[in-house]
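Taken together, the values in this text are just the output of simple stated rules run on the coordinates, not laboratory data. The shown structure was predicted, so the numbers you read here are calculated from the model rather than taken from an experiment. Cβ atoms are built from the backbone, for glycine too; each structure is taken alone.
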Structure P
Amino acid sequence: MEFLLDLALVLILAKVFGEFFERIEMPELLGAIVAGFLLGPILGLVDINNIAAFGQVGLILLLFIVGFEEVNLEQMLRNKKSSVMAGLFGSILPLIAGYLLAQYFGFGFGASLFIGVALAATSITISLGSFIAKGQLNTRVGRTILGASVVDDIVGLFLLAFVVSMAATGALPSLGELGSIVFGMVAFAAIFLVAGWLFPKLVAISKRFEAEEAQFSVTIVLVILLAFLADKLGLSTVLGAFLAGVILSHTSIGTKRFSGKLDVISEGFFIPLFFAWVGLQIVVDASALSMFTLALVAVALASKMIACYGAGMLSGLNNKESLALGIGMIPRGEVAMVILVLGTGIGVLSASVFSSFLILIFVSVFLTPVLLSPLLSGKLPK
C-alpha cells in the first residue's frame with residue numbers, strides 16, 4: 001500500500017507549496033509542480049506510477065470544470081476570428097522555426113519535421129490555471145485562448161499525420177490515412193451533437209434515482225466517456241472533457257450546489273495531483289544541457305509568443321491582451337510528449353532530443369504563470 005503514502009505526501013506538499021506561492025501572489029499550481037519535482041526527480045521519494053492515474057483524472061476534471069463553470073459558449077464564438085488566427089499562426093511559425101533550427105544543428109529531415117511539429121503543439125492547461133485563479137477566463141483573451149487551443153488540436157492532428165508518414169516513408173500521407181483523420185474528426189463532431197441531445201436526458205433520469213449522489217456519479221461517467229471517445233478517435237482527451245463541460249453546463253445540474261461538490265473533489269484532491277504529476281515527469285540529465293537545448297527553449301518560447309501576439313493584434317485585441325495571448329500559448333506539455341514518444345518509437349528522435357524537450361516543457365510550464373500573473377491583474381475586456 002505504498003501508493004497511499006505517496007498520495008498523502010504529494011497532496012500535502014502540493015498544498016503547502018501552493019500556499020507559499022499564493023502568499024507571494026503567484027498561482028497555486030506552481031507550488032504543486034515544484035512539490036512534484038522535488039519529491040520525484042530531485043529526492044526520489046515518490047514513484048510516479050502511483051500518481052499517474054490520479055493526475056490523468058485531474059487533467060480531465062480541470063478541463064471539464066473550465067467547460068462547465070467558466071465558458072460561455074455564445075461569448076466564446078464571438079472571438080472566433082482571434083481564436084482561429086492564434087491557432088493557425090501559433091502552429092505554423094513554431095513548426096517552421098523548429099524545422100530550421102533542427103536543420104541548423106545537423107538533424108536529418110525526419111527528425112527536423114518531428115521537432116517542428118512538437119514545437120507547434122500547445123498545452124494550455126497551465127495557462128488556464130492562471131486565468132481561472134485570477135478570475136479572467138471569461139474575458140475576450142481568455143475565450144480566445146480556449147478557442148485557439150481547439151484550432152491548435154485540429155492543426156496538430158493533421159501535421160502529425162503528415163510527419164509520421166513522411167519521416168517513416170519519405171512520402172506524403174496516403175489518401176486512406178488522410179481519410180481516417182477526417183473520419184475521426186467528423187465522427188467526434190457527430191458524437192458531440194448526439195451527446196448534446198442525450199446528456200440532458202440522462203441527467204434528468206439520474207435525478208429520479210434514490211441512490212446517494214447518483215446524479216453526480218452519472219455526470220462524472222459521462223465526462224469520462226466523452227474524453228475516452230475523443231482519445232479513441234485520435235483527438236485529445238482534454239478536448240472531450242472540455243466539450244462535456246460545455247454540454248452539461250446547459251443541463252439541470254448547472255447549479256452552485258453541484259459546482260460546490262465538483263470543486264471539493266477536484267480542487268481538493270485530483271487537480272493538485274495533476275500539477276504535481278507534471279512536476280514528477282520532469283527529467284534532467286547531462287546530455288540535455290547543450291547549446292541545442294538552449295536554442296530550442298529560446299526558439300520555442302519566442303516563435304509561439306510572436307505568432308500569437310501578432311495574431312491577437314491583427315484580430316483586434318489590445319496590446320495587453322495580445323501579450324497575455326502570446327504568453328498563454330507558450331506552454332508545451334502532453335501533446336508534445338505524445339509526438340516525441342512517436343518520434344523515438346520509430347527511431348527518428350534520440351534520447352538526448354527527448355531530454356531537451358523535457359527541459360523546454362519544464363521552463364515553459366514554470367515561466368508561463370510567472371509572466372501571466374501581472375498581465376492578468378486588473379480589468380480585462382469582456
Structure Q
Amino acid sequence: MQQKRFQLVRPFKEIIRDESLAHLAKLLQEKKIMTLGKQLSSLSLKERMLLVSENLPTSLSKDDLLKIMVPLAHLQETKDLFSLNEKGLQGFLLWPLGLYVEKNFKTKEKLRDAFFLLEEITKRFTSEFFIRSFMDDFPLETKKRLFMWATSNNHHLRRLASEGSRPFLPWGKKLKEDTFSFQESIHLLKILSQDSSLYVQKSVCNHLNDLSRLSPQNLMKAIPSLNLSEIQKRKALRSLIKKGDSSALQLVGIKKDKSCSLESWSFTPRHLQLNETLFFHASLKNKQHKEQKIIIHLVFSFLQQNNQWGKNKIFKVRELILAPLEERPLTFSWTMKEVTTRKYYPGKQKIALQFNGEMSEIKFFSFSKK
C-alpha cells in the first residue's frame with residue numbers, strides 16, 4: 001500500500017504550541033515551560049525548538065531524559081495539525097531534548113551518556129542534527145561511534161551514521177572542513193551501500209550526492225567500488241546528471257552525443273502568473289539503428305530582485321527509451337507554484353530544455369503577479 005504524504009493544516013512550526021508545551025510541562029513537572037507560549041508567534045520551527053531546549057531544567061540527568069523520552073515520542077499530532085496514515089506524526093517533540101544533550105552533555109566525562117541518549121533519540125526521531133557538533137569537538141571518539149553505528153542491527157542507527165556525517169545536511173550545522181574527509185565518507189558508505197533498509201539506502205544516496213558537490217571527479221572514481229544498483233546510481237548522481245556531466249550520464253547508460261536529437265520544442269503561453277501552467281511540445285529523434293536511453297530536463301533561470309537572472313534551476317521531466325530510428329512527439333507541463341525556497345519576480349524569465357546533457361536554445365516567457 002502506498003504511503004500517504006503529510007497534509008498540513010497549520011504551519012509546520014506549530015508542532016511547538018500551547019498544547020505540546022503543556023504535555024512537556026506535565027512530564028517535567030516544570031510550570032515555567034507553560035509560559036513560553038507567549039513568545040512563539042514570531043519564531044520559526046528551529047527557534048521554537050531552541051527556546052524550549054534553553055528553558056528545560058539545567059540539572060536533567062541521563063535517567064531524567066530517558067524517563068520523558070518514550071511518552072514524549074509517542075504523542076501524536078493528528079487532531080488538527082498533520083495526518084500520516086493512521087499513526088500521525090511522532091517524535092518531533094524530542095528535538096528540544098536532542099539540543100539539550102548537544103549543549104549539556106558535550107564533555108569528555110559525559111560523552112558516553114551523550115552517545116547513548118542520541119541513540120535513543122534517533123530510534124524515535126533523529127539525532128542527525130545533534131551529532132555534528134560532537135564530530136567537530138570530539139572527532140576521534142565520534143568517528144569511532146559512527147562506524148560502530150554503521151554495523152548496528154538497528155536501521156535507525158545505521159542511517160544516523162550516514163545522515164549525520166553528510167557534508168551538506170539540510171537544517172544541519174556545517175561541519176568543519178577537516179572533520180570528516182572524502183575518503184572517510186566513502187569508507188563509511190561502503191559498509192552501508194548494500195543495506196537491506198531502503199531508509200538507509202536513501203541516506204547513502206543523499207550522502208553521495210553531497211560528495212558530488214565537493215569532488216565530482218573523486219566520486220566518479222569511487223562509485224564502482226560501492227556496488228550500487230542502477231536506481232542507487234541515479235539517485236546518488238542526480239546533481240551531476242542534472243548538470244549534464246558526461247561521466248555520470250555514462251554510468252547510468254546515457255550517451256551524451258549526437259546519436260539522438262531534439263528536433264523541435266515549443267511551449268504556451270508566453271505570459272504566466274502564479275499557479276498557472278506552461279504546456280510543452282517536443283519532438284525527439286533517434287538517429288541510430290539501436291535503441292537509446294533519453295533523459296530530459298527543464299532548465300530555468302529566474303529573474304532576481306537585482307534584475308539579473310539567477311543560477312539555473314533544473315527539473316527532471318522524463319526518462320524514456322527510443323527504438324531504432326524512432327521519432328517521437330512528447331508533451332509535458334510545468335506549473336509555477338509558490339515554494340518557500342524560491343521567490344519569483346515580475347519580468348522576463350529564461351527557459352531551455354536539456355536533452356541527454358545537451359542544452360537547447362534559450363527561450364523566454366514573462367511572469368507577472370497580476
Structure R
Amino acid sequence: MTVPAAETMVGEFALPDTEAFLAEFGGIFARRYYTNHGPLAQQLEQALAARLQVRYALAMTSSTIATAIAAKALELSGAVIIPAWAPRHLGNALQWAGLRVECCDVEWETQLLDPQALERLLSARRSNDIEICGVAGAHLWGQACHPRELADIAARQGLRLFYDGTHAFGVHSAGESLASFGELAVISLNEAELVSAGDGACVCTNDDELAARLRNIRSSYGAGAPTPIPLTGNGRMSEAQAAMALLSLQTAEERHARNRRTLSQYHCRLEGCEHAQLLGARDASFAGNHAVVRLAAPDAGALRGICAQLRDRRIPAEVPRFLPAPPTAVDGATIASRLGDATMQLPLRVCDPTGARLSEAQTEAVIGEICRVIRAFATPPSRS
C-alpha cells in the first residue's frame with residue numbers, strides 16, 4: 001500500500017469538541033465564577049480521584065506549581081534525590097521550593113531510577129554529612145518506578161517518598177494505580193497527556209492531613225478546614241482548565257484504546273529488531289500516551305538520521321524534552337547522560353494534512369514506514 005501524505009503528532013492530543021467546550025464556557029460566564037475552586041474544579045477532583053483510584057486528587061494549574069506545592073506540603077528541607085533522566089519541571093520545581101537536588105543514575109533498560117544506584121548515593125551522601133530528606137521517583141513512559149523497592153529504601157532510611165507521574169495517568173502496576181504509590185504523586189494534565197486541561201496537574205494522595213496541607217498551600221478559600229502551613233501560593237486550577245479536563249475525561253477510554261492498537265502495531269513491526277527497543281510492556285493494555293524507542297547503544301548520528309528521514313515524510317519523531325543531569329554517582333555510572341543520544345518519542349496520532357484521522361489501513365502503512373526507517377538506521381551495516 002502506498003504510504004499516504006500524513007501529518008502526525010507525538011501523543012494523542014485530548015482536544016475537546018469545540019461546541020461542547022463553548023457550551024461549558026457559557027456556563028462559566030453565566031455563573032461568573034472563574035477560579036478559586038469553582039464547581040467545575042470540584043467536579044473534576046471527584047472524577048479524577050475515582051478514575052485514579054485515590055482518596056484525593058487536588059487539581060492545580062501546572063505540574064511545576066503542583067510539585068513545588070507538594071514539596072512544601074511534605075515539609076521537605078535539605079536535599080532531595082531525583083532521577084538524572086526525568087521531566088525538566090521536577091528538578092526545577094524542587095529548586096523553586098528551596099531544596100537542593102541530587103541526581104541519581106537510572107537503568108539503561110527502563111530509564112527508571114536505579115534502586116541500587118540510589119542505595120550507593122545515599123550511603124555516599126550521608127558519609128559526607130549531606131542531609132537527604134526525600135526521594136522523588138518518576139514513572140516514565142507508563143512504567144512503574146520500582147514502587148516496592150523505593151518504598152523499602154525510604155522506610156529503612158527515614159525518607160519521604162513521592163512520585164512524578166507525568167506519563168502515569170490511568171496506568172496500573174500489579175492492579176494498583178500508579179497514582180497511589182508513595183506519599184503523593186503529581187499527575188500531569190498537560191496537552192500531550194491522555195487527559196488534558198490544556199495545562200495543569202493533580203496531586204494524588206490517600207493521606208487526610210497531607211491533602212489538607214496541599215489544599216491550604218494551594219490557597220482555595222473555603223475549601224476544607226484551615227490547617228497550619230508555611231506559606232500559600234496561587235496554584236488553583238481555573239474553571240476553563242477544569243472544563244477542558246472534564247471533557248477530555250469523557251473520551252479518554254476511546255483514545256486509550258486507539259493508543260493500544262497503535263502500540264501493538266509498533267511492537268509487531270519492531271519485533272526482532274535487536275538494535276531498537278520499544279519501551280514498556282509488550283502487553284499494550286497498559287498503554288498510556290507515549291511510544292518511545294531506545295536504541296541498543298547511544299548513536300547521535302543514527303538518531304539524527306532517523307528524525308531527518310521521518311521529518312522528510314512529515315512525521316515528527318522527538319527526542320524527549322528532558323534535561324539530563326550529570327548523576328552524582330559514586331561509581332562513575334553515567335547512563336542518564338547517554339540516553340539523549342539513544343531515545344526518541346514516536347507519534348501515536350496519524351491524520352491527513354486537513355487534520356482528519358486516517359483509516360486503520362492508512363495508519364498501519366504510516367507506522368510501517370516509521371518502523372522501516374528505524375530498522376534501517378538502527379541496524380549497523382553488516383561486516384564482510
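A value of 30 was derived for relative contact order in percent (Cα under 8 Å, 6 or more apart); which structure in P, Q, R was it taken from? Present the calculation step by step, with values, prior to reporting the outcome.
Working: P: 30; Q: 10; R: 25.
Comparing all candidates, it corresponds to P.
Kindly point out which one of P, Q, R the value 1.4 was derived from, the read-out being distance in nm of label points 7 Å out along Cα→Cβ at positions 185 and 201. Can you show the working numbers first?
Values: P: 2.9; Q: 2.2; R: 1.4.
The read-out was computed on structure R.
From which structure (P, Q, R) was distance in nm of label points 7 Å out along Cα→Cβ at positions 121 and 297 calculated, if the value obtained is 3.5?
Q
Given a computed value of -12500 for helix-only ellipticity at 222 nm (-39500 (n - 2.57) for each DSSP H run of 4 or more, over all residues; to 500), which structure among P, Q, R does it belong to?
Answer for the origin of the read-out: R.
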